[in-house]
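Each reported figure results from applying straightforward, stated rules to the coordinates on display, with no laboratory input. All figures in this text were calculated on a predicted structure; none of them were measured in a lab. Cβ atoms are built from the backbone, for glycine too; each structure is taken alone.
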Structure I
């Protein structure tokens, strides 16, 4: 179980942090009284029948909105220690004047600003959270941070040693004759490769078949193209992660989406997986029978796959 306790000053960026953690696959619970933390952790670990709920990443937000309930934080963490559940406490803070400016810009009300000014409320909150700050495993000062910088710092904290683990890559093969996928981030056109459709013995095969693999690999540009694209994606992936991207969709297209694009998509997935970049592959148009195009082809029109 990967457990994060997110806390800190009001206005320091906890909402943006929670959004990012959710994008990274954390089950987040906001504004949680500390006294019920141990029971929730115990519940998620054991679940029904002692097998858990299939959730291995938890993030709880504990802050000044819990007010007097914060006094139970130390006792709660001692119970969690007894559960032998590792955790990290991330404390977000910012300079007083920065917090004042943020509240003025957003026109939101500080949780403690009842009968007192904003500056006084911030000062009181800082005192009340001092013990939590001392227990924090990570203190992040967001005073000079834009949201992308905050996401990058959170990614550094939660990273488990594989910098691309937080981004999922979907590779989809398709046929240009059926239209370009509308939700792709990157489109790769592999129609520069020789078309197996024009080889009679290969026409009814697909990119999954060994004869297609053998045929396309006889051309040196096939392997060179895969090498260059894999190297480029490996280079780009940390920057996608830095900008907070959690899903990258790559479209690989040939004419009909049956031969070249399928083969390249599978090869690209294998190459990226070997680099530690987790991928999933979908072949959108592989099931569309190419014989339909042949049977209904107008002899006066150029032949295509």
Structure II
């Protein structure tokens, strides 16, 4: 049974894990809370209704966030893949930023924006393609450029869209951020021995492109990337929150069933906990 609010926060606090296990909670879109030992990391948390407040219809959430930003002020790290408001949510980040504990890892191209939003240098860590960070608790983070639908760089050559591999001891997790599939991505990841691959499946098309909506992998691309990098477990993401920019996840399930019936995957309900054992 999935949880929300204080019940979810309590579950996170009370979840005790051996070093060979990782706990994940789905928060919607590409937002995930990950716990390893006592360390907690938030990926791309969109916990408000900020997109709708800025842009109006049709950007209303299809479901409430399982956690409120104020319930995340004790996380160790927040990692954002790029500056779109459903991934780098100003309202969510500013609330969590009131914590003296949390550090925010963002593409270096967006550090100046984070400072405009009121964050100080001590709270921020910038990263770009090909770089590695050693985080607290023995966690290692590596950044890879993403194509959302193209590579984009700032005037200094820093990539604006990133995906990340994170080493939690022997567990290797890949959070793709927003991206389409491209050959270099597979090449970069094939040697990483990825255990958990988290990839978007909402896709792209002519109609959404005409509305200014930038696209991602579709369900077929996500599955094929996971197969080519030999990921142990595939977690689809970026579906269900905005009905006008969505894909039916049953197509994802059907594609795996027909083509790769032995491939492991997990689909989350919002607020659900899943524990991965190495």
Structure III
């Protein structure tokens, strides 16, 4: 490993960074603990870690927060009186961020120990030219079995082009400028599509983008995730997303209409069909890899 990455402080971006995470009552306490542990064990320590409790939590989740709060002085918690959904929870969290950068993390994923150092080094190498940077993820089961890898594309122009078809970033890997995200209105309230909506808003406003090819996060998905993601709620969210993409000039209106119809139709189809689409079309399938992630 590069000595600068080991020392950490030498590669910290100007203005520092806050890890922003949201948790709600259905989250697994064990996975939540592991996710926080992976943040605090990173080789480059965040300036702050902010967890938004999206509504009342279970006693077990509260215990995790109390445990980390007693030993991690950089941990802050924002509590919402009711469950408002991820977009609203993250927007509330953004109001409390005091650093230049936000580094997103999910409450059930494992961040590789060099994630923040790698991304901070890339930001410093780019100077003031970047506003959003993400990386690749490895999707895993709870037993550690690798399911798939999701990479998008690297380079600003390629990312802008890719955004016309699919989300150009893996949300749980992204760093973005906090003030920029707030300037464009934060996350739009689109069910499970709020991140894609934010990238579209920021791109329309002139954000400069990059992705690392490195895998920096193991994302907990599970094979059943592909089957669960369907139904009318998902179809409606897809239509709302396409309207937002057209509004942001990410794609022409007629393409947004076609994409909205096709993708909403997929969400209304049987679960077995959706599973094939996710695993064979939308991911680089690694289902034959059986060894646990270490």
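With mean count of other Cβ atoms within 10 Å over residues 15-22 coming out at 14.5, pick the structure among I, II, III it was computed from. Can you show the working numbers first?
On the way: I: 18.0; II: 14.5; III: 22.0.
Only one of I, II, III returns 14.5 for mean count of other Cβ atoms within 10 Å over residues 15-22, namely II.
Work out which structure the value 1, 8, 16, 21, 21, 17, 10, 4, 1, 0 belongs to, where P(r) over Cα pairs in 5 Å bins from 0, in percent, for residues 23-182 alone was derived from one of I, II, III. Intermediate results must be reported in sequence, preceding the final value.
On the way: I: 1, 7, 12, 16, 16, 15, 11, 8, 5, 4, 3, 2, 1, 0; II: 2, 9, 19, 23, 23, 16, 7, 2, 0; III: 1, 8, 16, 21, 21, 17, 10, 4, 1, 0.
Source structure for this number: III.
Match the computed value 24.1 of mean count of other Cβ atoms within 10 Å over residues 39-46 to one of the structures I, II, III, and report its label.
Values: I: 15.6; II: 24.1; III: 19.2.
The value was obtained from structure II.
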Of the structures I, II, III, the one that 85, 48, 33 was derived from, the read-out being Cα extents along the principal axes in Å = I
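Looking at FRET efficiency 1/(1 + (r/R0)^6) of positions 55 and 215 (r between Cβ atoms, R0 = 35 Å, to 0.05), point out which structure of I, II, III has the largest value.
Numbers: I: 0.15; II: 1.00; III: 0.65.
Going through I, II, III one by one, FRET efficiency 1/(1 + (r/R0)^6) of positions 55 and 215 (r between Cβ atoms, R0 = 35 Å, to 0.05) peaks for structure II.
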